[in-house]
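**Student:** Structures given as structure tokens follow.
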Structure P
């Protein structure tokens, strides 16, 4: 058993998931719209919002959807997605891409626990913690 994140957006899920698939090199992006739901009730039948989407990276799944039509919500306010890569340069490239149009919380730098670490909120409101080259603790 495992936990996999499920993100919620306010109408820009498709753009976010396409962007994440590009950044992380996922080639299995799946999206289903509310309008594709069997016997979708109004206003879902006319909605182009994403009802469910997935992409896979390293055997783990990132899932996401838009809030249903007419529903409000706070996308990703208090949750961060942590992504670890072994290569320092690769980690910094991912951090830099996710930072485009977003807000840097903690700049990319070496820390006591990692060769490279940074925190940000991307242009879609998703919070990320990117880390590469974890250091051995207590050694």
Structure Q
């Protein structure tokens, strides 16, 4: 069985990006190769000038979920998803790929993205490396 974990990130909300980052940290800590593919709104969240902005929570979180997330942050029980992803990259083999099609759609270049993003690639290239489980968030 291939030990690679492939995460396809579509959502750009802080709660879903945090969930993805936690999975990346867990996979890296267990010695798994982790490939992260950024599409659409997740790619937008990785823009250098936006990565630390508030990206909100998914609609399904509702007001209670938003309040719970805010309380966790106030109590220091929550780390920013970008910090978690950086930790994952320090712990193991984690690569972050920007979707070439999404980059064209939003008319951005690699220079517009946070340095955490390793490269730009198309769907076919990502899928060729996605030999293990694929998680879509």
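**Student:** Please state which of the structures P, Q yields 40 when relative contact order in percent (Cα under 8 Å, 6 or more apart) is computed from it. Please list the in-between numbers first.
**Tutor:** On the way: P: 22; Q: 40.
Answer by label: Q.
**Student:** Out of P, Q, choose the structure whose coordinates give Kirkwood radius over Cα pairs in Å equal to 16.1 when calculated. List each step's numbers first, then the result.
**Tutor:** Working: P: 16.1; Q: 15.2.
Answer by label: P.
**Student:** Given a computed value of -5500 for helix-only ellipticity at 222 nm (-39500 (n - 2.57) for each DSSP H run of 4 or more, over all residues; to 500), which structure among P, Q does it belong to?
**Tutor:** Among P, Q, the structure yielding -5500 for helix-only ellipticity at 222 nm (-39500 (n - 2.57) for each DSSP H run of 4 or more, over all residues; to 500) is P.
**Student:** I've got another one for you. Between structures P, Q, where is distance in nm of label points 7 Å out along Cα→Cβ at positions 38 and 126 highest? Intermediate results must be reported in sequence, preceding the final value.
**Tutor:** On the way: P: 2.9; Q: 1.1.
Comparing P, Q, the top value of distance in nm of label points 7 Å out along Cα→Cβ at positions 38 and 126 belongs to P.
**Student:** State the single structure among P, Q that was used to calculate distance in nm of label points 7 Å out along Cα→Cβ at positions 62 and 110, giving 2.8.
**Tutor:** The read-out was computed on structure P.
**Student:** When distance in nm of label points 7 Å out along Cα→Cβ at positions 46 and 78 is calculated, the result is 2.2; to which of the structures P, Q does this value belong?
**Tutor:** Working through the options, I get structure Q.
FYI, it's all coordinate maths here, none of it is from the lab. These numbers come from a predicted model, not from an experiment. Cβ atoms are built from the backbone, for glycine too; each structure is taken alone.
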